[in-house]
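Bear in mind these aren't lab numbers, they're just calculated from the coordinates by the rules spelled out. Being a predicted model, the structure only gives us computed values, none of them experimental. Cβ atoms are built from the backbone, for glycine too; each structure is taken alone.
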Structure P
Amino acid sequence: MPIYEYAPIDPLGCALCCYGFDVLQRLADVPLTRCSACGTPVRRVIGAAQVIAGHAHVLREQHVAKHGFTQYRRVGKGKYEKTAGKGPDTISGD
């Protein structure tokens, strides 16, 4: 379900709507026309879309090390082994 942004048509609204607010709604839901707290007329505004393109969101070991991060894999209770990057070979909670 998308999160829609609403802004007041009249700048004098309550604390909820005077700066705008977000609402989680279904696509089939009718857009709000009034603030639920004070009844001020509101309109839905277009927000920035979140788009993931390519493989930028994938945390591959080579990309992690290339960008200066260290990645660890859990090998036991409280014990981790380094899989990529610079840093200690193991981390232990002991």
Structure Q
Amino acid sequence: MRQIMLGEVDLTDGAGRALTCSYFLLVREIPPPVAGESYGIGISVDQTGEREEIWDITVSDQRILSLAALVMEGRVTPCTLRDVVDDWL
């Protein structure tokens, strides 16, 4: 299992405090006889340590990169990641 940093987005919470969300691509090796990789997404808030990870969303690298772009563009936070992924699926 490994994670690859995709980027960071600066946000402001409801109280006006600055937050930075870090976005990660999660990669898990699929052993033979299937052999390949399974992808997920992780988000963490640097200031609070809040983190959410969703593993094994897809085996398509193009689909996970598309989802990751949407998540970052939409400024998704850890507490809403699961709902966004559920809607995307």
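General remarks:
- Structures P, Q were shown, and helix-only ellipticity at 222 nm (-39500 (n - 2.57) for each DSSP H run of 4 or more, over all residues; to 500) at -8500 was computed from Q.
- When mean count of other Cβ atoms within 10 Å over residues 22-29 is computed for each of P, Q, the one that comes out at 16.4 is Q.
- Read-out FRET efficiency 1/(1 + (r/R0)^6) of positions 38 and 70 (r between Cβ atoms, R0 = 30 Å, to 0.05), computed value 0.05, structure in P, Q: P
- Source structure (of P, Q) for percent of Cα pairs over 16 Å apart, computed value 52: Q
- When distance in nm of label points 7 Å out along Cα→Cβ at positions 6 and 30 is calculated for each of P, Q, the greatest value falls to Q.
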